[in-house]
Structure I
């Protein structure tokens, strides 16, 4: 791919990303106009649904009958939940759980 083609590809990806990110704000930017109920509903339920899907995706390959029997995964999930209950900070919870899992896998199991 030539330099011009790279530039066009990057520009197209940037434009598409910006459009999908900014369009909802442009549509609902009026002070008196509220977003439709379906949009407010999706804003309430999608974060939990996405996290649930990510948990299932991360645990789909865990086998309780082989290897470490899912113990590091269970401990890391417990640490993530405990951190979130304690700090109420999503990034701290995710980073702490990930760090716990990596340390367990590399140093213990």
Structure II
């Protein structure tokens, strides 16, 4: 801890990363957001999932790199509701902006 710098409880763990993903296919109106929240909770991730106007779904998740990879593998699998045609994703440093995982 740095003297003179207040501790920030929202700081991500050192091994945390951020997944930003856009999921394309038949992913709206099929429970995709609900199941995505459940999988994120199961893995202990924070973030959000939301429908976009073009029919795709936006997913942002933060957590340990191994769990984020498990989550991404799940997003790309045939275990999700609907039909995922493709996932555009990127991994970056976690920002610690989320307290839980929510749908918007």
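Key figures
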read-out: Entry that produces -25000 once helix-only ellipticity at 222 nm (-39500 (n - 2.57) for each DSSP H run of 4 or more, over all residues; to 500) is calculated, selected from I, II; value: I
read-out: When distance in nm of label points 7 Å out along Cα→Cβ at positions 19 and 43 is computed for each of I, II, the largest belongs to; value: I
read-out: Parent structure of the calculated result 30, 21, 15, given that Cα extents along the principal axes in Å, for residues 35-82 alone is the read-out and I, II the choices; value: II
read-out: Given 52, 48, 25 for Cα extents along the principal axes in Å, calculated: source structure among I, II; value: I
read-out: Which of I, II yields 42 [relative contact order in percent (Cα under 8 Å, 6 or more apart), calculated]; value: II
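Bear in mind these aren't lab numbers, they're just calculated from the coordinates by the rules spelled out. A quick note: this is a predicted structure, and the numbers were derived from the prediction, not measured. Cβ atoms are built from the backbone, for glycine too; each structure is taken alone.
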